[in-house]
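**Q** Each structure below appears as structure tokens.
Laboratory data are not the source of any read-out in this text; all were calculated from the coordinates shown. Note that the structure is a prediction, hence the values are computed from the model and not measured.
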Structure P
Amino acid sequence: MGRIMTQLETFTGHTPTEVKRAFNDWVLESSPRIIEIKVTSESNTYTLWVTYQA
């Protein structure tokens with residue numbers, strides 16, 4: 001059985017709306033096969049981490 005190649009894409013912004021907009025644009029443009037999504041926030045910055053199948 002072959003390995004599944006994955007990649008990581010991150011989206012960072014000062015508001016959740018800013019991050020969501022960038023993520024939605026990327027999904028529409030790339031049509032990725034998403035495996036996992038994680039959200040972190042630190043010092044008024046939000047980051048969305050997306051692992052997807054390459």
Structure Q
Amino acid sequence: MIKLILSAPVPAMAVAFEHSFQNTENVEIIPGPFETIPEFDCMVSAANSFG
């Protein structure tokens with residue numbers, strides 16, 4: 001089973017994630033930066049899309 005953890009360092013982003021994933025199983029929204037997530041197996045970031 002895959003659990004998706006979304007970090008939302010901006011409050012408006014957390015609200016948008018909650019709205020978009022409210023009926024989706026295995027999704028957890030963390031209202032803060034990814035560094036506050038205590039444990040995870042893999043991280044995917046769009047940060048490298050800037051080149």
Structure R
Amino acid sequence: MALAEIPLCVWRKRGQTFVFRGQTIRYWAAGQGEPLLLIHGFPTASWDWHYLWQPLG
């Protein structure tokens with residue numbers, strides 16, 4: 001199965017934010033199932049997961 005790529009410009013536009021203890025947290029929500037939290041390492045970004053979002057959603 002080929003994994004669908006999400007263009008970088010689309011990834012940037014879909015992100016949402018909230019502030020927690022003075023830090024801005026950026027997140028993405030997609031799909032219809034139970035919530036799944038994917039955490040990237042330092043110094044990377046959630047872009048690390050972009051090939052998996054659609055199959056997991």
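**Q** Please state which of the structures P, Q, R yields -4000 when helix-only ellipticity at 222 nm (-39500 (n - 2.57) for each DSSP H run of 4 or more, over all residues; to 500) is computed from it. Don't skip to the answer; put the middle values down first.
**A** Working: P: -9000; Q: -6000; R: -4000.
Only structure R yields this read-out.
**Q** Given a computed value of 19, 54, 24, 2, 0 for P(r) over Cα pairs in 10 Å bins from 0, in percent, which structure among P, Q, R does it belong to?
**A** The value was obtained from structure R.
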